[in-house]
Each structure stands twice: as structure tokens, then as C-alpha cells.
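Please go over the structures that come below.
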Structure I
Amino acid sequence: MARFLASLTLALVFSSVAGAASVPGVVIDHQPAATQQYIGSPSIVKLGNGDYLATHDLFGPKSGSRTSAETKVFVSHDRGATWKQISSFRDQFWSNLFVLKNRVYLMGTTAEYGRIVIRTSDDNGQNWSDAHYLTEDRGYLTAPVPMAIKDGVIYRAFEYHPPAPRVREAFLMWASVNSDLTKASSWSFSNRVPVDKDAQGAISVEEGNAVVAPDGSIVDILRVDQRERVAILRLSGKELKFDRFIDFPGGSKKFTIRFDPKTKLYWSLVNPALRGESLSVSLPGHVRNTLAVISSPDLIHWTPRAILIQHPDPLHYGFQYVDWQFDGDDLIAAVRTAYDDGEGGAHSYHDANYLIFSRVSNFRELGTVALAPLPIAETISPYQIDMWTLATQAEAAKRSDGAAGQSIGRYGTHGIGLTTRVKTGDAEQHRDWCDIYVVIAGDATLVSGGKLIDARTVADGEMRGSGIAGGHAEHITTGSIVHIDAQVPHLLVLEPGQSFTYLAIKAPAPTHSSGQPGGAAK
């Protein structure tokens with residue numbers, strides 16, 4: 001089950017047994033879930049004197065992140081082996097550290113959807129200036145994302161979240177590296193670009209990276225919610241324009257992209273949603289239990305280079321929101337981590353209880369790796385089934401056909417989904433697929449066999465009808481299991497006011513009768 005990469009300081013795979021392994025890295029800070037304050041927005045830089053500086057903010061019910069967020073500052077004098085807190089202040093959230101002309105900066109927002117703010121330190125983070133507000137209005141969002149510098153100009157990406165319509169708008173801001181970055185007048189802004197749909201439907205974008213592209217242009221590369229892809233916008237003069245979507249492992253979670261002049265490659269540490277893992281198809285933005293290194297020569301084509309950390313449970317473990325820097329032949333990283341702590345663990349994969357430091361040694365010597373899940377059984381918790389049931393019930397009630405589904409996974413030969421119906425729908429007949437139902441909640445009458453009434457073809461091998469003539473009716477309820485062969489007409493009949501939720505497994509119709517699976521266990 002373990003993966004091992006000899007060239008890495010950090011290459012860890014964990015048992016699902018609580019307490020079987022230590023926290024995967026050097027602990028910078030720990031925030032127990034009971035405090036109802038969770039660790040967010042890690043950032044890290046290497047200072048001119050060789051020290052490392054790291055920051056994180058706090059979010060959660062008792063954090064104040066919606067009004068005046070708190071950020072903590074930590075320093076390591078021994079290349080990340082030990083850390084101590086040296087400062088904290090409010091009105092700083094979703095912020096990144098960067099160093100320019102021997103001065104340390106921290107730039108983000110004042111709170112969730114707050115004003116854009118920046119502050120500075122002239123003594124390696126021991127003391128900080130007051131907050132300098134770069135906007136008067138609120139509604140901005142970001143994360144610890146990289147700065148891009150080209151031709152004496154420094155660039156940063158932000159997004160604006162208008163009150164209505166609620167479509168996030170991406171933009172870039174920039175200033176001369178010789179200007180006073182704490183003054184609003186030093187900064188120029190591009191136009192704001194709403195990105196609200198792709199070929200699959202409605203989307204939202206956030207946490208863009210300002211990057212110098214291979215052609216020398218400045219691009220904004222944005223996370224796309226619940227898609228394993230990113231949106232690329234390109235700056236032309238002062239105008240930002242949509243360029244394209246590309247596939248990107250971990251594109252539905254926050255990432256940081258940096259360029260390495262030695263390899264002439266762009267690098268990133270990402271959370272890929274691996275095929276076959278729970279939630280990877282239905283909610284890839286929630287899958288943060290794998291941390292991987294990827295690289296690209298052109299920002300378009302990305303190659304997996306190593307899996308650094310992997311845990312089989314995506315609901316309670318996360319290694320996410322990684323900020324990182326080059327340090328000689330190594331990558332150094334600050335990782336927002338949800339993990340066991342002997343105090344009940346993290347509140348969830350998202351609501352992290354640790355900030356950890358990690359090092360990837362000799363990263364330029366990494367080969368390539370296939371992004372694959374651990375070779376273990378995939379499980380889905382009752383809690384997740386309950387959440388999907390509630391969500392599909394609410395959605396089905398809004399739909400004219402009275403049905404809503406949640407894809408759980410596609411596994412090459414078969415697929416699994418959860419469906420809720422609140423009224424009788426069409427009769428169905430599949431040429432190429434067998435259906436297996438496991439009833440989660442509710443009651444229905446299953447009519448099967450006979451012939452479709454008013455049969456019509458809706459897709460290759462797929463028939464629908466207004467009902468079934470000559471079928472067999474049988475009551476099914478919570479706990480019932482149903483197998484429906486290909487070519488068998490079937491219909492779920494619900495009484496008015498009923499709700500019926502079931503797992504549906506789609507399996508290909510057999511091509512021969514030998515080697516039948518199933519039977520009693522031995």
C-alpha cells in the first residue's frame with residue numbers, strides 16, 4: 001500500500017487506522033477543532049538571512065474572519081526544523097508573503113470578501129506596519145497566490161464578488177517595483193472579467209495566479225470550482241481577456257504555480273482528484289487527500305512528477321492550500337493539514353487543525369508518476385449518503401420531472417449514482433446496461449417486464465415510454481435490492497407526496513453466460 005520515493009524528504013502514505021502515523025511534516029501550528037477556529041491560507045518565504053517565514057489565518061465560527069480576520073506569523077532559524085510564533089494581527093486574511101528589495105510584504109484582504117490590504121516588515125517579520133488599504137470598497141477574494149514580476153512591474157491576481165448577480169469577476173493589479181506598494185495610487189487595475197460557464201454548465205472561478213507565460217505575456221490562471229481544470233485569462237495592454245480552459249490535475253482546489261529558470265519548467269503542488277476515489281467525479285473540489293508535484297513547459301500540458309502525501313480518507317484528511325518556494329535544489333512548502341491530533345482530529349478535511357512544513361529534496365531529479373488512488377477499497381460514509389439524499393430531495397422538488405441525481409463514481413466498466421424521485425417518471429428500457437438498485441429511503445412500486453407504452457428512442461440503445469403494459473408490480477422499500485437485466489422495461493411508480501431515494505449501479509450487459517459472478521460467499 002505504501003509509496004516510496006527515495007529522492008524525497010517527504011513521501012508518505014498513511015494507514016486509515018487513527019494514530020498509526022505521525023503528522024506528515026514539521027508542525028508549525030496546531031489549532032484543535034474544539035476551538036472552532038481553523039487554520040487557513042498558509043504562505044511561506046525564504047528571507048535574505050536564510051530564515052523561513054510562514055503565515056496563516058484563522059477561519060470558523062469563533063474566528064472573526066467575516067469582520068476582521070486574524071493572521072499569525074512564524075519564523076524558523078534552522079531551515080524548517082523548528083518554528084515559533086513571532087507576531088499576529090487583525091485585518092489580514094487570504095494573504096501571501098513576498099519579499100521585494102529586502103522588505104517583506106503580506107497582501108490579501110481584511111476579511112472574507114473584505115477590502116484589499118497590504119502591510120510590510122523591515123525586520124524579517126518581527127514587527128509589521130499598520131494595514132494599508134488599497135481599496136475603499138469590499139467584496140474581494142483571493143488566496144496566498146504568487147506575484148509575477150516582468151520588466152520592473154509586479155503583478156497580482158484578485159477576484160471581485162459582487163452582491164448581485166453573484167458571478168465572480170477576475171482581474172489583475174500591478175505596480176512598479178520601485179513604487180511605494182503600500183499606496184493605493186501606486187497600483188493600476190485591469191478590467192474585471194466574469195467567468196461563469198464552460199461547456200459543462202455553470203461554474204465559478206477564484207484564487208487566480210499571476211504568471212509570466214512563455215511568450216512573455218501576463219496570464220491569470222484560475223481555479224474552477226468542481227472541475228479538474230483551470231481557466232486562463234491573458235493581459236493585453238491593460239485589458240484582461242478570457243483565453244481558454246485546460247485540464248489541470250487539482251484544478252478545482254487552490255494551487256500555486258512558479259517558474260524554475262534552471263529546468264525552464266513551471267511547477268506546482270496540487271490536490272488531484274484521482275479516478276476511483278470517493279467524490280472524485282461528483283465533488284472533485286472536496287478531494288484533498290493526495291498532494292502531488294506537477295510540472296509543465298508551457299502552462300498548458302502538465303506532467304505528474306511525484307505523489308508526496310496520500311491518505312485513503314478524503315472526508316476527514318486534507319493536505320491543501322499549499323504555498324511553496326524554491327530553496328536551492330529543494331521545494332519548501334507550508335501545508336494546511338487536516339489530520340489526527342489525539343483531540344478528536346480535524347473538524348473535516350476542509351477545516352484544518354495543523355499548519356505543517358514540508359520539504360521536497362532534489363525536486364529537479366524527480367521522474368514521472370501515474371496519478372492513481374491507493375489500491376484499497378473505496379468507501380462512502382453514511383454521513384455523505386445522508387447529505388446527498390437531502391440535497392437530491394431538495395433539487396428533485398424543484399424539477400419538472402421530479403428527479404435529481406448525484407454521480408458517485410465512474411469506474412471503467414460500471415458507474416454508481418444516487419437518485420431521488422418525488423413523482424413517477426418515464427418507463428425505461430436499456431439495450432446495453434443492467435441496473436442494480438439499493439433503496440436508501442422511501443417506498444415505491446417497481447413495475448418491470450411487459451412492453452413500453454408509447455415507446456420512443458431517446459439515445460442509442462435507450463428507450464422511454466409513458467408506461468408499461470403487461471408488467472409485474474412489486475412494492476420496494478428501504479433496504480430492498482433490485483437487479484434489472486438489459487432489455488427489461490421498468491418503471492418506478494410513486495404515490496403523490498412520496499420521496500424515493502436509491503443507489504443505482506449501471507453495469508454493462510453480459511455478452512455471454514459463462515463465469516457468472518455472485519452466489520454465496522465461501
Structure II
Amino acid sequence: MGRPSARKAGPSPFCEAMRLLPLVLVALALLGGNCQPGGAQPPQLSLTLNGIESPLNALLVVPRDGFVVNLAVTPGASPIAPESLQVTAQRWGSQDPIALESAFQSASGGALAVIPPGVFFETGSYTLTALLADQAGRIGAAYFSFAVRDPPGGSPAIGSGQQIWLDFEADRDATPGPDFPVDLQSFGLASAAAPAVSELARQAVVAAVLARVRQAYYDEDPSGLGDDPVDVAFADQPPAGGDVTRICVGGEDPSGGATIGSIQLDPNNADRSSVECGTIPPTGIFPRELLVFQGQTAFRNVFDPLRSEVGGVPVGASPWDAAVLDTAFDPGSAPPEALARHSVVWAAIDAFGDALGSIVAHEGGHALGLVPPGAPGVGLYGGADGASYIHAVNPDGSTPYDNFLMKAGNTFSFAKLAGLASYPLPRFRSIEHAYLRDRVVLASQVTKLLQPPQLTGISPSVLFGPSQLVSLSGQHFAATPSIRLRNAGYTYSAPGETWVSASQMTCWVVNGQLPAGLYALELTNPDGQVSVLPGSVFVY
């Protein structure tokens with residue numbers, strides 16, 4: 001796979017034809033004509049980034065590199081000609097497109113490219129163009145626009161080295177000792193009278209919870225890369241050091257409510273070593289509150305055979321339990337009674353692990369920065385109020401139909417949490433996975449795509465003071481830019497900026513507020529794009 005590059009050489013005749021294609025198609029459409037050979041269907045193309053589907057991809061902000069470009073291809077009347085593929089990224093206001101086709105590799109339903117470092121992506125607004133011909137010469141085209149920004153503070157939200165410690169030894173109730181083993185008794189997964197067997201069950205449940213959490217973060221592949229784990233480590237023992245978020249797992253909601261999990265949003269994962277073990281207000285995971293689902297069929301099918309309250313036989317009360325929990329258990333040589341008990345106990349362990357693991361993965365998402373309210377670049381389509389606050393919503397604010405992991409807690413049943421009754425296990429949305437992989441950037445200043453500003457002049461350019469109204473001319477000014485005068489020794493923020501039009505604005509300069517000398521003029525649009533006129537202002 002070759003390295004993408006800025007295309008500097010003049011276009012080939014084929015490339016020039018590609019460039020003019022959109023204008024030709026528009027003209028022929030107006031005339032009711034068809035320019036494709038034989039009038040048959042050309043390949044159908046579509047572009048997106050990071051596997052993010054419509055309508056969540058209406059405005060995407062990505063970093064300078066590391067993001068994924070996805071090209072979906074539906075062949076038309078003839079087989080496609082892969083060698084004809086051309087993909088460029090054109091920065092708005094620039095004359096030099098970036099050629100990307102050499103970075104593309106085949107993928108299911110089309111192709112994709114991971115943008116490596118050093119591919120000339122400056123901050124700004126861009127349009128991707130993909131052109132692909134079939135073997136009969138029919139040409140398909142797709143376009144996609146997006147923004148590039150640096151992450152807040154200059155560092156990615158997740159980065160590397162983030163660890164989450166699931167503390168199953170926490171003690172937050174009035175009874176001495178860890179809360180989690182007592183929780184398991186409520187579900188028939190332990191017995192106070194059989195501590196040794198109950199400990200085997202506890203270990204199996206903890207392993208199942210960790211497996212489910214790791215599945216949610218490591219096994220999903222919305223970008224189409226095949227192997228795309230989130231770089232966050234999960235463990236049930238305290239890590240030796242580094243960035244560690246501790247989440248206590250055990251007990252019941254100490255506030256008297258029915259909260260199963262509660263962790264506040266940490267915007268952009270700013271606090272990489274938080275402790276989520278509070279009582280009032282409660283933070284962490286409270287497994288005993290899963291009993292809120294005890295009237296649901298999926299819950300009863302799994303746990304009623306073990307819960308003594310409804311006539312079940314808890315783990316530790318059956319003579320077969322030590323054997324069925326032993327890793328050396330051999331179904332081929334076990335008697336029917338042991339096989340039946342094995343099925344009951346492990347069905348409950350797996351369901352409890354999947355349900356609680358889904359909750360842990362959800363709350364861990366909050367600790368890592370999901371889901372910020374609003375549309376990109378401000379947020380990632382998180383809800384702004386009520387039960388949907390910091391939870392996954394559609395762009396219109398409605399609740400998604402799919403069993404997404406970051407939906408509000410009141411949308412889940414036990415079957416949905418555990419992946420039972422034909423429900424798939426909850427998963428992150430593609431836009432959330434992209435955030436966890438540092439492939440989208442939260443840039444609150446970007447609310448729409450804008451052309452970069454261009455300063456062309458300032459009048460007057462020599463300022464005698466004591467204060468003076470100055471007029472700036474140029475292109476693509478958006479209401480309302482900020483103005484600064486800068487040199488090696490001083491930066492001055494001009495007061496009274498007034499947007500007049502896309503080509504003119506004014507501001508004041510108070511000479512007594514800055515040292516005399518030669519300054520560069522810097523204009524920053526509300527979306528963060530900057531234009532500079534070096535050495536353009538002299539202040540006396």
C-alpha cells in the first residue's frame with residue numbers, strides 16, 4: 001500500500017475528465033440527457049469517515065491523521081475497473097488536492113483507507129471526492145465534506161495507557177467485608193453456608209463480567225478494519241500505576257433508589273484517574289439493583305432455578321456445584337443430574353456476567369467521555385436533558401431503535417442487557433467507537449463547515465493613537481471573528497470587533513494598551529480557522 005501524497009503534477013487527461021465530470025452531469029441532467037456509455041447504470045459510490053453512517057455523519061470533525069475513510073461501492077451494469085479509482089481530499093481555499101487512492105485497500109462492500117501521519121492534513125474544511133469507472137467506461141462519483149481540527153489541549157481524549165480498575169472488593173454497606181459476594185446471594189449465585197463453592201462462582205462471574213466488557217471495547221468493528229480494539233485496559237485488580245480510573249462494583253444504591261450504575265460524564269476524558277466509589281451521591285456499579293428486573297421473563301428463566309425465594313436451589317446448596325464449577329468438569333463423563341445442574345448454573349453466570357458487564361461498559365463509557373450532548377463538533381449526539389442526558393439519541397433527539405450500549409438506562413430490559421430473547425448484546429454506535437479510537441475530535445467552535453478566512457488589507461495600517469477604528473478587508477469572514485495583533489514580544493486582542501460583511505469588519509486599537517512596533521494582523525473565524533497578514537500594522 002503506497003503513501004498518500006499531495007498531488008502537485010498536472011492532471012492526466014483521464015483525471016481532468018474526472019474533475020469536469022460533476023459539471024457535465026449537471027448540464028446533461030438539466031437537458032434530460034445521459035452521458036454514460038450505452039445509457040446504463042454506472043457504479044454507485046458513497047463516502048463516509050470511521051464507518052459512521054447517515055445521519056450521524058452530517059458534520060464530522062476529525063484529527064489530522066489516524067481516521068478512516070470508507071468508500072462503499074455498488075457495481076452498475078458492468079464490473080468495476082479498480083485501477084481507475086481516484087480519491088482526493090481538497091482543503092477549502094487550497095489549490096493542491098491530496099491524493100489518497102494509494103492508501104486504499106479492499107474491504108467488504110468497497111474499500112477503506114486509514115490516514116497515516118504526515119499526509120498534509122492541515123486544520124480546515126475539506127471535501128473528499130471519489131471517482132471510479134467500470135469496464136465499460138461508466139463513471140461513478142461520491143463526495144463528502146468534513147472538518148479537521150486538533151484535539152482540545154493538543155492531546156487525544158483516550159490516547160494510550162488508560163486503565164479502568166473494576167474493584168469487586170469494595171465495601172460500602174454496613175456489613176463488614178466486600179459487598180459483591182453478598183450481591184451474588186440475591187441471585188442464587190452464592191450461599192453463605194458454602195463459602196468455598198461460592199468463591200468459585202464469584203470468580204466465574206467476575207471473569208464473565210470482564211469478558212463482556214472487553215467484548216464491548218475490543219471486538220466491535222464499525223470502521224471495517226477487522227481488528228480495531230479500543231486502547232483501554234480493564235482489570236479486576238489494582239494496576240501498578242499510570243492513569244487508573246477506579247470503579248467500585250458491589251452493593252445496592254446507597255441513596256435508597258434503584259440505580260444500577262452511576263458515573264458522571266467526564267468531558268474529553270479529562271480526569272484520567274477518577275475514583276467512582278461514592279455513596280452520596282452514589283457513583284459506581286450497584287449489582288443488587290438488577291433485582292428491579294426480577295419480574296421479567298428473561299430474568300426469571302435464568303435465576304429462578306437458583307433463587308431460594310422462589311423455590312430454587314442456590315449455588316453451594318447442590319452436591320454437584322463444586323464439580324460443575326471446576327474447570328476440569330467433563331460433560332462427556334458427567335451423569336445427567338450433573339449436566340442439568342451445569343446448564344442451570346452456567347446459564348446464570350453467563351447472563352449475570354453479560355448484563356452486569358453491559359452496565360459496566362456503559363458506565364465506563366461515561367468515565368471516558370461519552371456521550372457529550374449535541375451534534376458534532378460540540379457533542380456526539382448525546383441527549384441534553386432528562387433521562388436521555390449524556391445518552392445516545394438520534395439527531396432529532398429521539399431514542400434509537402437499535403440496542404445501543406449508551407442509550408438511557410430506562411430503555412433497557414434484562415433481556416436487552418444480557419443479549420437474551422433474540423436481542424443482540426448492546427454495542428457502541430460507530431460515532432462513539434470513533435471517539436474511543438481518537439478518530440473524531442470534539443471542537444465546540446465547529447458548528448458548520450466554513451471557508452477559511454482570507455485577510456487582504458487593513459486601513460489604516462499605521463496607527464498613531466490614542467485609539468483608532470480600523471477596517472479589515474478580505475474574504476469569508478464569519479460573524480464574528482476575533483482580531484489580534486501579534487509580534488515576537490506581545491499579543492494584543494483588539495476590542496470592539498464588528499462584523500460588517502463576509503469581506504469587511506472593524507475593530508478598535510488602543511495604542512496605550514500595547515507597545516509600539518510592527519505587528520502581524522491575525523483574524524480567527526468562530527470555527528477556529530485563522531488568517532494572518534504578517535508585518536501589516538505599525539503602532540506608534
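For this structure, a couple of remarks:
- Label whose coordinates, when distance in nm of label points 7 Å out along Cα→Cβ at positions 62 and 478 is calculated, return 1.9 (choices I, II): II
- Among I, II, which structure scores highest (criterion: volume of the Cα convex hull per residue in Å³): II
- For mean count of other Cβ atoms within 10 Å over residues 54-61 computed as 23.4, the structure of I, II it came from: I
- Which of I, II yields -6000 [helix-only ellipticity at 222 nm (-39500 (n - 2.57) for each DSSP H run of 4 or more, over all residues; to 500), calculated]: II
- Structures I, II were compared on FRET efficiency 1/(1 + (r/R0)^6) of positions 342 and 430 (r between Cβ atoms, R0 = 35 Å, to 0.05), and the highest value belongs to II.
- Of the structures I, II, the one that 3.8 was derived from, the read-out being distance in nm of label points 7 Å out along Cα→Cβ at positions 270 and 494: I
- Structure with the greatest value (metric mean count of other Cβ atoms within 10 Å over residues 222-229, set I, II): I
Bear in mind that the values in this text are calculations on the coordinates, not laboratory data. Since the structure is predicted, the reported quantities are computational estimates derived from the model, not experimental observations. Cβ atoms are built from the backbone, for glycine too; each structure is taken alone.
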